[in-house]
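Asker: In structure tokens below, several structures.
Please treat every number below as a calculation from the coordinates, not as lab data. The structure displayed is predicted, hence computed values, not measured ones. Cβ atoms are built from the backbone, for glycine too; each structure is taken alone.
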Structure 1
Amino acid sequence: MKSIILGSTLDELRGIVTGRGAPAYRAAQIAEWLYRHHVESWEAMSNLPSALRESLAQDFDIGRQGPLATLSSADGTEKYMFPAGEGCRIETAVIPDRERRTICLSPQAGCRRACRFCFTAKSGFAGNLESWAIINQYASCPQRDRIGNIVFMGMGEPFDNCDELFKALEIFTADYGYAMSPSRITVSTVGVIAGIERYLRDFRSHLAISLNSPFPDERLELMPAERSDPLADVLRILRRQDWSGQRRLTFEYIMFRGVNDEPRHSRELARLLKGLECRVNLIAFNEGEGIDFAASERAVIEAFQADLRRRGIRTTIRKSKGEDIAAACGQLVLSHGA
């Protein structure tokens, strides 16, 4: 069975070509074809010797695979189903924002974190995506040329798949790859401390933390990750960082009616975050069959926002998009096919 070349770093490409007796500079040429010219065949790499192309084609497929299905929302959001190997099919959302688009990438097939409010968690977990399957969601997206931002807020916990995620991030930001500014990329996590530490050390992109309750016992009821990676420990790490530059820290706070939307929650949240350069993003829960939570009313969310702002916390309310095609926050699901 052939391997896939898409998602290979420059160092990996050098090892591949020199192992075939070709000079190392051929690796940069392959990277340019893959990540700048978006080719789908070896034949298109016209500046490579035919013997090298034939040798590579024997062992590697390019790996570009377009969406198997597309759903379009009334608000302009589109959801794509991509193949991800081993019969798995993953979902990726593209969200409109004026003239540009934000693509919501999935780093895993499903999720094992078992957050009680998440439809992705209910769909099961099939494994980590390889870097090619992460990159392919962007590279083979029909709207690729209009995408302005990348957020890892799709299916799965990014820091449960650090090695492949970090390869993808390198390719997105490196000069040999897509050469994107790190400020165009955000990684969202439930708060996996080991992954956060590696990410903050090696990358300059934005970080988002799924918080959802300032009280440890209540957060644990919503998010089992609180047991292994307590929010208090996460905050200690974040306070050691300098957030005054271009990198942005956001706390995502999904609001559930009668669960985490009371004044005591906004007071404690403000106390926890006092002095930390950050913003809080309030999100109305996207309701659906099979999950026993209800969304907070708009007036409650606005009052929550007002209280946080009064206490000195920058706070926004995220407008959900793609709900009518199950493409909103927490709605992407794993499926299987031939």
Structure 2
Amino acid sequence: MITMSSITTCILNGFEDQMLNPEDWSRLLVSGNTDTVFLTLHWQKTWWKSFGRGNLLLTIAKRDNKIIALAPLFSEAGMVFFVGSGGSDYLDFIGDIDTPLILQGLLKRAREQVPDFLGFRFYHILDNSPTGRLLQEAAQKLHLVCFDEGSLPAPILDLSSHPEVVQAAVKKKSLVRYENLLRREGNLTVKHLQEGSAILPHLDEFFDQHIARWEKTPYPSLFREEAQRKFYKCLTLIAAKTGWLRFMRLDWEDRALAFHYGFSYKGNYMWYKPSFAINLAHKSPGTVLLRQLLLCAIDEDAKIFDFGIGDEAFKQRFATNTNYIRTWGLYPVSVLRNKKNRRKAV
């Protein structure tokens, strides 16, 4: 029987703490409910370095002196969040939290580090992970109220279960037509890059094209922010040799037609940050880019082509399934009561 006394928890002294080495992090990631690029040490460490604020709370749980789970958290203004909350499509706890006492211990330890504790808010947990249910159960034990704070769709194309759909997708006339037209009218070249050192020289041009692409829309490019540009460069350096970076560049007539920065992680090929030359939009470069990425995923024998968060029409045209990510909030009753009283006073 597992008891609370057999489980110990503590807060690490940052990402460099010797108590948890990179091999342990990878072991925990494989054993957890969600194994995604956004939970790798490379992503988490780079995200914190680029966007970290408040207090870092890397919380571990140990049993028989062995680390069994990790909660990569931080606190700000009384709230506790996952590291990576912002820009990460999928987040979760890392390692084995299926035993209720483990998750309870992690949450309790993190809460104790926040004197003005107002609550937990956990973004982007996949519905197919048991973590949502486990959080609801843990909330009751910790005298917190758990709320479902909304979901977002994340369409996927199942490459392994629907090979006929995949082949039909890459042969769609709407995809092939524009690519053939570009090849007839000029020289179209496609570069596939995976090594960080090969990707880095292209990033500034990619950023600039992305900014120009979104400049005249209500949604300005994230690359207008220097912190975002630094994040992508730092991630490219720190993950240079991981093998899961994927960068594609399309050139037409010696002009940058389109770019894509994404990942291929453990059979999941991910559509993440695309861009195309807005002055060549009439040639449908985004369509050509998508077809080339699908062909790459097929060549790599990827199991899933993951379109990421959002239900844009072009994603739904190719998706075979739609996953959902959900945000969960856990709050003390006293905090909710105070909010209710303030609303009444108004």
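Asker: Of the structures labelled 1, 2, which one yields 16.5 when Kirkwood radius over Cα pairs in Å, for residues 23-150 alone is computed from its coordinates?
Answerer: Only structure 1 yields this read-out.
Asker: Also, I was wondering about something else. Given a value of 17 for relative contact order in percent (Cα under 8 Å, 6 or more apart), point me to the structure among 1, 2 it was derived from.
Answerer: Going label by label, the one that fits is 1.
Asker: Separate question: Work out which structure the value 3.6 belongs to, where distance in nm of label points 7 Å out along Cα→Cβ at positions 31 and 247 was derived from one of 1, 2.
Answerer: Answer for the origin of the read-out: 2.
Asker: Of structures 1, 2, which gives 0.50 when FRET efficiency 1/(1 + (r/R0)^6) of positions 159 and 311 (r between Cβ atoms, R0 = 30 Å, to 0.05) is computed from the coordinates?
Answerer: The structure behind it is 1.
Asker: Supply the structure label, taken from 1, 2, corresponding to Cα extents along the principal axes in Å with the calculated value 70, 53, 38.
Answerer: The structure behind it is 2.
Asker: Given that helix-only ellipticity at 222 nm (-39500 (n - 2.57) for each DSSP H run of 4 or more, over all residues; to 500), derived from a single structure, equals -11000, which label among 1, 2 identifies that structure?
Answerer: Of the options listed, only 2 reproduces it.
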